[in-house]
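The following blocks contain the structures, represented as structure tokens.
Just so it is clear, none of the values below were taken in a lab; they were calculated from the coordinates. The shown structure was predicted, so the numbers you read here are calculated from the model rather than taken from an experiment. Cβ atoms are built from the backbone, for glycine too; each structure is taken alone.
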Structure I
Amino acid sequence: MISKKHLRKVALQKTNVAKVSSDESSSFSLVGETSVRVQNCADIVEKLMSYVGGHFKATVVHQDSFTLLRILPMRWSDALEAIGMDHVSDISLDLGRRPYCWHNYQRKYLCENTNDFVEDRDIHEIATSLHEFGDDNRAGIDGQLHRISCIRNNANKIIGLTIRVGRYIEGNSDMIRDLLEEKDKSILILGEPGSGKTTIVRDVAKTLSLKDNVFIVDTSNEIAGNGNIPHSCVGDSRRMMVKSLSSQANTMIECVQNHTPTVMIIDEIGRTKEVEAAQTSKNRGVRMIASAHGDLRSLIKNKDIRGLIGGINTVTLGDAEAKIAQKKNGSKAIDKQLTARAAAPIFDVIIEVKRDRLNEWHIIPNAAKAVDDILSGEKYEVQKRMRCVNTGSIFVERVQN
């Protein structure tokens, strides 16, 4: 665990670096990690400050709870208002069960009566107030960022709904403004569901659209919201809707061929065809910004999409090469099978985010080297960037994981 005293000492080593007070340092999410090297990253902080006007600002969270609450039965919307919508991430409605929401990662029921169950009419009224559900069983509210996903039975009848509360965070991309200014760097955001990947992507789209021709390939209209007009949170980015998950790769290629984007943004790459489309797009000079589930180590194991970081090949070594590898690795047994990266990564930089640490991002600045290090059983370089919730001040430290 890194002490608050250490945080202040490192942050104050240069007078023109954003200072972290005792109150600010307590707002950082700090979790102990295996680290063999901690270096001062004041130069990165200085660069970040130069891109945001010389001083950091606190992020501003925007959400339209009223529109979402209006589609729910009044007894549930009243309960949600009493709980407090600011920290509600999901609302879960299942036929014959008590309705509840996830508030600060805790389940909160929307009714005190243990016999107050979700009924057919409740689900029907909500579903009919929305646009039709797509092939991915997702729908939205016109002009909003909220996402509603349905659960169907074997007869295709809707028996459950998951409502993801959509938000956009103004200034969220300030944490990586230095990376966004490097126009030749494609960036992949990795994280578990609910870790804030899409929220990051929205503000990245807005920031990049100030100078670039940005196109969003919007899988379920989740980045730019439902309806024909993209939400204002993506700035001047243009949006191409995707008819179905199976056509997302084709939509990516169509975007490149017809609209000459300089930047393409995709949320949730999860299939091999999309990896191939991303490679084709990058080969044609398009900068790629995308998200996917997991982290770097799990991505390396994912056969479907590990092409995002170059893919993996198994090479058979000769006797002499195997002995050299044995000495290098310090192992007793001679292994003639060597696992290595197959090609250059599509994405140059990786950002790892976690559900319970929304203001702590792990930046892997050299994806190719990190993959090589992992496959060789070595540690790799990570920049741990943390943001003070109250002031927006950013602290960076360089570690080896």
Structure II
Amino acid sequence: MNTITLKSGREKPTQRYHPWIFSGAIRSVSRGTKDGEIVTILSHRGGTLATGYYNSKSSIAVRVLDWGVETTDIEELVSARILSAIDMRQEILTGDSDSCRLIFSEGDGLPGLIADQYGDFLIVQFLTLGMDRLRKTVIQTLQQHLKPKGIYERSEGTNRKKEGLAPAYGVLAGVQPPDTLEIMIQGHRFLVDSLHGQKTGFYLDQAVNWKIIAEIAMGKTVLNCFSFTGAFGVFASAAGAREVTNIDTSAGALAMAEKNMSLNALSVAENIRADVFEQLRTYEKEGRQFDLIILDPPKLASSRRDLIPAARAYKDLNRIAMNILCDHGRLATFSCSEAMDSTLFDQVVWEASVESGIQMNRAMRLSQSGDHPVLLSFPEGHYLKGLLLQKR
């Protein structure tokens, strides 16, 4: 097997089970090693540290698949990891849910692989060159053990571009999913645009937070900002919210949100197509207030270079939201920017509180759902940070 030898003093992250090895940590690459190939990672003294796959085009030059002794049967390892991931989702895929994230990249020991189950269909993403080379094993394992009606690929985004890969779409097995899929999450029904919608069509990472919002929504006026297809609104309305308002810039997403309300026999929410920042400022000028506000913006910081403007935007967004909260109202605020860690997010929200002159209590921390597991040695996997706050 080809080898990668690390520099002296650069081995500690790998020894402590971090799954990324950056190009700057590598002393040498064995002759003839090609991008996408499996490699054995060696210490500067020549001892075996791990097994992974290599890509010279990426700043993350090696993604680790296994630690310790050299792993020779990679296909068997990948298949076993897939089966383990499926097994760990059985508690989620109960009678009232038929959809979840089945495989979450590093969190399931399969860096570069995403697989979402939407009822009888699977949507997969191969986001790294090494995992792309293992697609045959992935597809065969998923087919054999889940027997879906179809497996559809949506390999796209900046991560794949950084790996030197073009986007890839199409049916990998079975039949193509319909343009709109109907799924069930915690007893609620939703329509999913699995072929063209954001991510793989639905924000499955928020499922745990939809339930939390439902527990506090009864009798409340709810403002759902960056609502996408309205899942927070559906859960709040079903739990007895007095009024739900969805705001999004996408007419298509709002139309889907309206359909999702109707699908669950709920009173149709007020759907407003607008820039959230501008709409919140309008409410502030009008003196309009809400009992419960949800801020779930898209990624505002794609890299550390974006942190300063992103922090300013997050602060402004939260400050205005705090100003239009009723007395003792609650604010559920999120950041899905990997570059912004929990410490910085907390600081930004606190600064928003100071600037607004409003004291807020932290009721709880919010995070991504359990089907998006975070490896303890890989804090980068904890991308969805959230706070549930209450106005004093």
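Supply the structure label, taken from I, II, corresponding to relative contact order in percent (Cα under 8 Å, 6 or more apart) with the calculated value 11.
The structure behind it is II.
Taking 3.0 as the value of distance in nm of label points 7 Å out along Cα→Cβ at positions 121 and 313 derived from one of the structures shown (I, II), identify that structure.
Working: I: 6.6; II: 3.0.
Going through each structure in turn, the value belongs to II.
If FRET efficiency 1/(1 + (r/R0)^6) of positions 177 and 345 (r between Cβ atoms, R0 = 41 Å, to 0.05) comes out at 1.00 when worked out from the coordinates, which of I, II was used?
Structure of origin is I.
Matching task: 23.2 is the computed value of mean count of other Cβ atoms within 10 Å over residues 233-240. Pick the structure from I, II.
Values: I: 20.0; II: 23.2.
Working through the options, I get structure II.
Upon calculation of semi-axes √(5λ) of the Cα gyration tensor in Å from the atomic coordinates, which of the structures I, II produces 37, 28, 23?
I
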